[in-house]
Structure P
Amino acid sequence: MNILLCCSAGMSTSLLVTKMEESARNQGVDCHIWAVGSTEVNNEMDKADVILLGPQVRYLLSKLQEAVKEKGIPVATINPMFYGLCNGEEVLKQATTLIKGE
């Protein structure tokens, strides 16, 4: 499972990536999680199974959904509360749910 996070510069999500990786390890989930800035997301999206946007770049949602529509890659905005609290477990759960199509 490849989870791509996108924020303004790719830095504000770095702590969230760490928390998500910790949660994945604790649950025995095999995944690759990385973060990029909004200017780099187009170069990385083909490697992802799901793309999650930080609340500050939610304006990219429809543009990215259209860009990956044919590839079937789900795109969603991270819940602002989970993002602000760096709740890696909940964001990982969101990613997993989107990948499974639930």
Structure Q
Amino acid sequence: MTTTTEAKAFQSFADFYPYYLSEHANRTCRRLHFVGTSLGTACLVTLLVTRDWWWFPIGLLVGYAFAWTGHFFFEKNRPATFKRPFYSFMGDYVMYKDIWTGKIPF
């Protein structure tokens, strides 16, 4: 069953982000996202330094493995990545920043 919010066509990222946060209410899920984003970003930096492109799929695999574990086992919902990949990717980094700055509890 689809809720009104899920069915809504978001007009902007600003419209999407509150929905994104509602899908990350579980603290363990947020923590897993944080770890996955940190490791994925480390892989991206390693790719840029070494120019070894194998770091790209490794970074995606590590980042999404942590995030999706959080959704499937703790949040018990479907990742927004499946329907809104670009906004979801943006949301992950905004939430990451909001956790670093203390706006969202770790």
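Taken together, the values in this text are just the output of simple stated rules run on the coordinates, not laboratory data. Since the structure is predicted, the reported quantities are computational estimates derived from the model, not experimental observations. Cβ atoms are built from the backbone, for glycine too; each structure is taken alone.
List of remarks:
- Entry that produces 19.9 once mean count of other Cβ atoms within 10 Å over residues 28-35 is calculated, selected from P, Q: Q
- Entry that produces 4.2 once distance in nm of label points 7 Å out along Cα→Cβ at positions 52 and 76 is calculated, selected from P, Q: Q
- Structure responsible for 31, with relative contact order in percent (Cα under 8 Å, 6 or more apart) calculated and labels P, Q on offer: Q
- At a computed -12000 (helix-only ellipticity at 222 nm (-39500 (n - 2.57) for each DSSP H run of 4 or more, over all residues; to 500)), which of P, Q: P
- Origin of the derived value 12.1, 34 (Rg and Dmax of the Cα atoms in Å; candidates P, Q): P
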